[in-house]
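Enquirer: Structures incoming, each one as structure tokens.
Where a number appears in this text, it was derived from the coordinates with a stated rule and is not lab data. Computed from a prediction, not measured in an experiment: that's the story for all the values here. Cβ atoms are built from the backbone, for glycine too; each structure is taken alone.
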Structure 1
Amino acid sequence: MGSKLILIPLLALIPVTLSYSGGAPEAVCEDMTPKHPNPPQPPKTFPYKVSVSENEIKSGGRTQITISGDGYKGFLLQVRDGDKPVGSFQIPDDHRYAKTINCSGKRNAATHKNSATKKELTLDWTAPRGSKGKDYVIYVTVATDGEVYWARQPTETIKVA
């Protein structure tokens with residue numbers, strides 16, 4: 001009887017652990033911090049590069065955002081106006097590594113679809129209509145694995161002209 005009491009709580013943890021390999025849940029949209037057992041790495045040690053194809057676009061225009069580095073398994077990507085994710089990602093349903101999630105808006109965040117190691121991933125982002133004169137900051141959370149990750153790192157700025 002005692003072994004059954006131990007096994008039941010352990011089995012309850014399996015879906016939570018496995019669900020992160022399929023992408024960040026919407027519950028982490030605000031702070032962009034995965035609920036991994038370890039704390040995030042210090043920001044100054046962030047080893048990944050985030051770049052954009054165009055730093056200046058028109059309202060409703062599109063740019064490509066690339067995350068690159070030595071290899072990572074998970075990510076959460078948002079373009080923010082202050083603390084609010086804006087715009088939308090265009091990721092086909094059959095994309096091998098990425099998918100969109102809804103963070104207080106439709107398709108305004110991107111996350112990993114599986115735990116395959118990624119070295120460079122490029123995604124399309126569209127600025128919101130009526131956003132002329134705005135500057136948006138790209139924020140990213142990147143997980144090397146389930147133990148090592150950097151949370152909510154500000155990276156590039158996109159200017160909407």
Structure 2
Amino acid sequence: MSSRFILLGLFVPLAFLLYTQSTFVKMTNVVCHSYNKSWAVFHYCRLKAYSRNKTSLNINATFLHPARNVSLGFALLKRANGYKPFLYNITIDACLFLRKRHNPVIKMFYNVIMDVSTLNHSCPYVGLQVVSDFHKISLPLPVPSGDYLVCLDFIFDGRTQFFVNIYARLVEDLL
């Protein structure tokens with residue numbers, strides 16, 4: 001009888017790992033806009049299609065003045081008769097997060113882009129900031145299939161300076 005429990009104990013974590021790796025993510029659009037072009041300028045913000053199922057995100061922006069007091073508004077929306085709030089809608093102090101990594105939700109998404117961006121240092125931010133060839137998205141949690149929108153609002157000194165909206169399609173393929 002105990003061997004059945006051992007097999008069940010091994011099968012459940014293995015099934016969970018296979019389930020979380022079976023999510024297919026494809027970015028479908030990206031929109032970047034600077035409200036204040038004297039502070040932040042986007043040189044390009046686009047998706048590059050490598051194949052039918054693979055796109056990579058490339059963002060190149062320049063901060064013209066040092067950004068010392070940076071906040072990040074993060075919202076995850078799911079499409080259902082328009083984009084509706086889904087799970088997260090938070091605003092954090094980005095400078096504090098980069099020093100302490102205290103928010104588990106933002107940490108989960110930060111770990112996804114950490115290796116392909118120049119945003120992995122503490123404040124102040126000034127000069128060229130790049131996210132290049134971002135195409136591998138591995139989610140640590142199972143997420144239902146559907147179209148999603150990640151809204152990022154960058155707030156410098158209490159005013160929203162620019163936003164980045166990333167549209168993606170998630171498909172769970174369990175077979």
Structure 3
Amino acid sequence: MSKREAIIQLHCAGRTNSDIIKLLKVAKSTVYHVVNRFKELGTSEDRPRSGRPHTARTKKVFKAVRERVRRNPKRSARQMAKDINVSVTSMRTILKNDLQLSPYKMRKRQYLTPAQKHKKLERAKLLLGELKAGTAERDIVFSDEKLFTIEATVNNQNDSLRKIFSRHL
């Protein structure tokens with residue numbers, strides 16, 4: 001039961017606003033607004049909204065977009081907007097806010113075989129032993145600036161929409 005429903009139930013049971021505030025430990029303004037809305041409308045629902053209603057962000061569109069992303073997460077938001085016939089802005093809002101998807105860029109990294117990993121570990125242990133013993137032949141400079149071209153190039157902007165699909169889609 002929501003706080004709004006509890007406030008209305010206690011009000012209908014004859015409790016005063018101050019009793020409701022103490023019982024539910026809610027703000028005074030909340031109780032007064034809910035009770036006044038109930039007296040005015042006779043229901044706990046919101047008042048009718050003003051302004052232009054949503055036309056593109058409907059449940060039908062959400063379902064279509066979710067299914068398209070599930071089938072092909074590499075499809076761009078712009079292309080999906082064109083296919084479904086909604087604006088690009090609406091599509092991005094649907095993807096980000098409604099479906100809670102976020103852009104994901106593939107990162108490049110070097111692929112190491114088990115043999116390479118083992119060789120790197122052995123060399124690192126050897127170097128560490130030399131450094132501890134003070135027998136290293138020369139000064140060593142470590143740099144993180146190295147280009148690896150073992151794998152083919154990857155367009156990391158293709159996988160644009162990712163999330164853990166097993167839970168959300």
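Enquirer: If Rg and Dmax of the Cα atoms in Å, for residues 38-77 alone computes to 17.4, 52, which of 1, 2, 3 did it come from?
Expert: Among 1, 2, 3, the structure yielding 17.4, 52 for Rg and Dmax of the Cα atoms in Å, for residues 38-77 alone is 3.
Enquirer: Work out the source of -14500 here, i.e. which of 1, 2, 3 gives that when helix-only ellipticity at 222 nm (-39500 (n - 2.57) for each DSSP H run of 4 or more, over all residues; to 500) is computed.
Expert: It traces back to 3.
Enquirer: Can you say which of 1, 2, 3 returns 20.8 when mean projected area of the Cα convex hull in nm² is computed?
Expert: 3
Enquirer: Here distance in nm of label points 7 Å out along Cα→Cβ at positions 70 and 94 was calculated and came to 3.6; which of the structures 1, 2, 3 was it taken from?
Expert: 1
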